[in-house]
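What follows is a set of structures for review.
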Structure P
Amino acid sequence: MTRSLRDRRGLSAVSLAATTALALSACGSSDSGSDASGSDASAPKTHTVSTAMGNVKVPVAPKRVVVLDTAELDSALTLGVKPVGATHADVDSGFLSYLSKDQVAGIEDVGAMMTPNLESIAALKPDLILTSKIRHADKYDELKKIAPTVMTENTGYPWKENFQVHANALGKVPEAEKVIADYATHTAEVTEALGGKEKAAGVEVNMVRFVEGADIRVYGRQNYIATILADVGLGRPSIVDKAKDGFSYDVSPERIDLADADVVFHSTYGDAEKSKEKQTVGSGLWKNMSAVKNDKVFPVEDQLWIQGIGYTAAEKILDELQADLTA
């Protein structure tokens, strides 16, 4: 069901690309300099990127990039940049499983996402580090001594804006414009496959995540997966408006019926028993939900639907959405 980013054409894509170009170019400015031989002094060697930690000068075309979170890894690979180093997620596969072995081959593991090994990062001699303030603000002073460090404020919900920052830092603005235009075209294709905007809006969809060591999350409107559902134009049940800070409305297994909708997707983070997945999906409350009775419940891969947080992941999610909702 998955597919690579495709060449798509259309007036809407061109228009969006033009709009995006303005937004991307506004993210930074170029600074001129000369190389060691003193040649071509007018050629820009660095440019300034606006970040959550202030303006940061980065190389125009960084060659040795280290990424410290899953969204940054997705952004780099989407834009054709293979990092020299990346942190690993808290999963058995290390790097997220939706990324192929070829995509991650040769990327040095520099530690767990929340506890990156600074010595390992420094040993790679990076010329750019990408991460977010919410993850590594406490390490910023150390990281910027190693290499120019570009931090976005947060992760998840603002993933599209973050991608633009990553693209600017990586010197890949034209490539980003195409990625964004392709995604817009793809979402329109999925909407059309569902019968058009009106029919898509009439299908209420919930995303449920079973989390080891926490309550069950019914995802609201302000998170990564919710933005994809919204881009396709799918409806959401009223329960999502109770989500704390728009992120999730958390329930116990005894209240899982509140997650009912026309369609329910669900994923699991951690052990199926410790996350309460097994006891919940085996309960009478679960089995009595209309989505279950109508065979409209779909288990999905957590590493893709929740943790990827980028355009490469989003393209694969769109394919799965279309396949499941048109089956």
Structure Q
Amino acid sequence: MIKAYAASAPGAKLEPFEYEPGPLAHDDVEIDVESCGICHSDISMLDNDWGVTQYPFVPGHEVVGVVSAVGDNVSSVEIGQRVGLGWHSAYCNTCGTCQSGDHNLCSKAEITIGGRHGGFAEQVRAQASAVVPLPEGINPDSAGPMLCGGITVFNPLVQFGVSPTSKVGVIGIGGLGHIALQFLNAWGCEVTAFTRNTEEADELQKLGAHKVLNSSNAEELKAAARSFDLILSTVNVKLDWNAYVATLAPKGRLHFVGATLEPLGVNVFPLILGQRSVSGSPVGSPATISKMLQFADLHNIEPVTEYFSFDQVNEALDRMRNGKPHYRVVLKR
């Protein structure tokens, strides 16, 4: 039996829960969970905001732990190896996107907290192809948020060939944005943090921002016209996107990694005349996650993290709901 914490209904408190996982599949591994980050997607699924949650529901998709069992066909990881598990727990491995290395775009990819039980547990299972070994230099306690939040902001750097001389802006300096500042600075970019709270300027510069722009000041936005090669938006609220498009350089890109639910309302002519783009992306493939972890190891990048024990899971979730963490929350044994 696997011991976990589960909710029995939308928005319910998590309670101790046990389930029988059955025989280990030939291509799967079992992981003894050492820590697990809490992401806003866990809360969205807990509350059934997307209408796909199955109960009892065990959250947790930023898992760090040690492999305790492997299926007969598994050779990519070994028992005793420390690994990470993110948003996806399995892929079809046969479709065109999987065959080209874009496993994260597989239409049959299985979500770690969708149709299976996640990492708020003593053990979790996943297909070996979805599990990524952690480099020796990575801090395992804080690595969990890298497996969802970190890869979400790292993936665009790889997908779009962002150069080390690019001028890049980041909208929303929270759980995703504060990691993006670190990555972009180490990547060699000129980094600008868009924020409404300019009192945070010193902290944002320590995280990697070269410049801090007051996004609530229309004049500052106007003065930044035609400046940025890339803007990463990590927020889930509606903003004046046309004002941000105007700050893009010719061939610049406004890229969404935050799930803005309202229509964007972007004017087409500024896109056409400047050959600008609007795009979005999810988490990355296992190969890109591995590359991200190696990059983070090389440049000593890690999330700013608060820790709770697993039996404090409801307290930790409340802290996430109220927008109080600075910047990420991790459950740790």
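Data overview
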{"quantity": "FRET efficiency 1/(1 + (r/R0)^6) of positions 128 and 296 (r between Cβ atoms, R0 = 35 Å, to 0.05) derived as 0.20 - corresponding label from P, Q", "calculated": "P"}
{"quantity": "Origin of the derived value 20.0, 62 (Rg and Dmax of the Cα atoms in Å; candidates P, Q)", "calculated": "Q"}
{"quantity": "Which entry (P, Q) yields the derived value 12.6 for mean count of other Cβ atoms within 10 Å over residues 48-55", "calculated": "Q"}
{"quantity": "Label whose coordinates, when Rg and Dmax of the Cα atoms in Å, for residues 112-279 alone is calculated, return 17.4, 55 (choices P, Q)", "calculated": "Q"}
{"quantity": "Entry that produces -6500 once helix-only ellipticity at 222 nm (-39500 (n - 2.57) for each DSSP H run of 4 or more, over all residues; to 500) is calculated, selected from P, Q", "calculated": "Q"}
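Coordinate-derived values only; no laboratory data. Note that the coordinates shown come from a computational prediction; the quantities given were computed from them, not determined experimentally. Cβ atoms are built from the backbone, for glycine too; each structure is taken alone.
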